[in-house]
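Next up: the structures, one after another.
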Structure I
Amino acid sequence: MPNITINGIQIEYETFGNPSDRPLLLVWGIWGQMIMWDEGLCRDLASRGHYVIRYDNRDVGLSSKFDKGGITDIMGIMGKILSGDKSSVPYTIEDMADDGAGLLDALGIPCAHICGISMGGIIAQTIALRHPSQVLSLTSIFSTTSNPKLPQPKPEILSAFFTPLPADRSAFIEGTVGKFKMVVGSRFPFDEEWFRGKVAASYDRCFYQQGMGRHVLALLAQNDRKEALASIKVPALVIHGTEDPLFSVEAGKETAAVIPGAQLLLLEGVGHDVVTYGGAWPQIVEAITAHTLKATNNK
């Protein structure tokens, strides 16, 4: 897979499809490497007229790591953030959004359809806010406005997702599988074999705990975008599960409500489900395809 220099760092990326088709930038969420965007899903999107770009966010996978200054005091900085001091955060959601926009620049793509899931949805929203001329449309999946007044996850969910996992390969895989079993909905079965394989592949490709911790810091330090999202002018599609225990369905509803003209697709019985090539994803692919096609035709 190729890498490219953006904003002074290396970003690893991969493309699928014809470069003359509709460009679609896929942004993954916290901790996840680009391979979490299932290859079958990417090829399906490409077969529907998209030039698909997936990439490793900074500090995960094969993109640049931010350990030049030594080991980051994750817990110390987290405590500062919770007390209102965000000055020690190594990088922000805005920095991560600039990486996505910079990747498009480096690839010679003047504007693209942006699609993000979970924290990737937050990054995608921020790309639309900071780089509006580079965005043809926005798709925000299982994400949020980051309004602190929205319903928050149950303490056991928060504790599970913010507790560091052991470095041992087997224990890491089991721990990650256990976390994500907690957040799937009731409509579709959790494809444990598929997910276990993805986690194992990610571990073998690049296991890096400090990057995971710094992603948490960026997420905790993010800004409330509720008011800012009202300035988005491009077509927006918001997709959310009605049983999402991480970002509540109210978060999806609010995101769609504050972005002018946004379309809301609620998936009954779906939680914070990962990109298993099955479950709700055929419906999501259809929705993304219709959304990008309409946005392109109306441009």
Structure II
Amino acid sequence: MIPLLGIFVVFFSVLGGFLLENGKVLPLVQPAEVVMIVGSAAGTLLTANSLRLLRRVAQGVAQVFRRSPRSKAFYLSTLVMLYALFDFSRRHGPAALEDELDRPEQSALFRRHAGAVSGAGVLDFICDTLRLTTSVRIDPYQLDNMLQQDCEIREAVSRAPVDAVAALADALPGLGILAAVLGVVITMNSVTDLPKVIGQKVAAALIGTFLGIFVSYGLVSPLAAHMEHIRNAEIQYFRILRSSIAAYARGMPVAIVLEFARRSIPPDLRPGFLELEKACHRAQGKVVEMPP
């Protein structure tokens, strides 16, 4: 909702100011300029990116207009889920936890916190990493290094759609100038026409520059910035999982493990210490019992 409101404010401010100066809307409607700018912009996207990346770009743009799942309640649910996993392992042993990890879709531990593991790759990240602590018995510091590498790879991959949209935003002003130059060429071929006709052709050429700059700085560049914020939140979520699992692998008490995770959450969304403690106490009787 907020991004749509922002786009509306941009359009309203620019067009409203134009109308306040007695501008006319009809000269702004230049289909030829739109075809040149939009078509060349689409062509640059197709040339610079693979089909798989273009799908991810479309998904990233769609995420901008959805409500963010990252809230204080979401992070609290994640912490309670981690508490359930680690406390279950402490009470029933690594072998029992491994059974839950082998069938996470059927596990009561994960079903009770489905929202916390609904993100792409989250469930696999948790299960695959915890399997290393229950079966292979990997060295905790090697595990932390491996998780750090995993987060770095995820960060690099998730940056590609943002970079593609940002590159498009950088190209749009130049494409607008290109359309304006072609409009000037058409105008120069009509220098013998009436001044009114020449003025209309010059105005049409300038619309190309206007559209390129307006779409770049008023629409596409803000979209890229919002996609970057979403990407940072997703990467940060995996860092939260990494810090908690790495602390658990070192044999730290569950309370300390949860504190590692809690301190990795952004301060404005971080649940309080007592709030987390109460939530874990409320969930203790529900999430740590052996499933039938």
Structure III
Amino acid sequence: MDIRAILMGVAFAVMWSSAFTSARIIVQDAPPLSALAVRFLISGLLAVGIAALLGQRARLTRAQWGATVLFGICQNALYLGLNFVAMQTIEASLAAIIASSMPLLVAAANWVVFGERVPALGIFGLFAGFAGVAIIMGDRLSAGVDGFGLTLCLMGVLALTFATLAVRGASSGGNVLMIVGVQMLIGSAALFPAGLALESWQVTWSWQLVAAFAYTTLVPGLAATFTWFVLVRRIGATRAATFHFLNPFLGVAIAAALLGEALGAGDLLGVAVIMAGILAVQISKQAKAAEAAPR
């Protein structure tokens, strides 16, 4: 892995992890579902427009369209929608930690449900990662975390895990940016009715809200997605996924630095264990892929 790939991977992890802090700022002053719907409308139109200028077209098979719609609803509407609502009452750091468990959930489901062979290091990583989550959950529950918000975050990461498993192997035919834009527009279309039905449009305008909204739309929404796909094209999905191990630490560090969220000893221990678990799982995947490669 060359230095450029490393820098891209770290940049992606920073951008992805920072989304929870900017979302926390947004939902304190704006209705979460409606704000997210507007964000996806803007991001989706920008992505589709740029993709069209690059000559990309949404030419997909029926199966690929099904995967695109499923991912747009599960990732953008359910996963992020539930997280935005949850962050009205829980801290950004906790939401980031729960979301960071997605690679562990996908690996566990592939092992238990689909019978995928997992090396010993990967099994150790799974148990270590879930143990780290349990440490943090126990610490936060004893401190009186909002149970409803916590439940919404858990439901969100399960929705994203389901979508990831359901569309595994699906391909967009190379028109990556166009498909990402379409997924965002699908998420926006799903969120607007929910926002209209469940929320009142009450916004407390401030420069912090405007800055957080613009940042969330352009950086985690577009730049991180673009960086991820360029990284995958450069080094492959398995190796690129290794950078996910940085997300728990970066998520809590950014929230602590910008929002002043307190971190206890249990949080720090749990984050370290989760990071080690995710890294072990990803390294085991790389080793397995290397063994299966033709010689």
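Read the figures in this text as sums done on the coordinates, not as results from a lab. Since the model is a prediction, treat every value here as computed from it, not as a measurement. Cβ atoms are built from the backbone, for glycine too; each structure is taken alone.
One of I, II, III was used to compute Rg/Rh (Cα atoms, Kirkwood Rh), and the answer was 0.93. Which one was it? Intermediate values should be presented prior to the final figure.
Values: I: 0.93; II: 1.18; III: 0.95.
Corresponding structure: I.
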- Value 29, calculated as relative contact order in percent (Cα under 8 Å, 6 or more apart) from one of I, II, III, is from structure II
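Taking FRET efficiency 1/(1 + (r/R0)^6) of positions 187 and 275 (r between Cβ atoms, R0 = 25 Å, to 0.05) as the quantity of interest, name the structure among I, II, III where it is greatest. Provide the component values of the computation, followed by the final result.
Values: I: 0.95; II: 0.00; III: 0.30.
Once FRET efficiency 1/(1 + (r/R0)^6) of positions 187 and 275 (r between Cβ atoms, R0 = 25 Å, to 0.05) is tallied for I, II, III, the winner is I.
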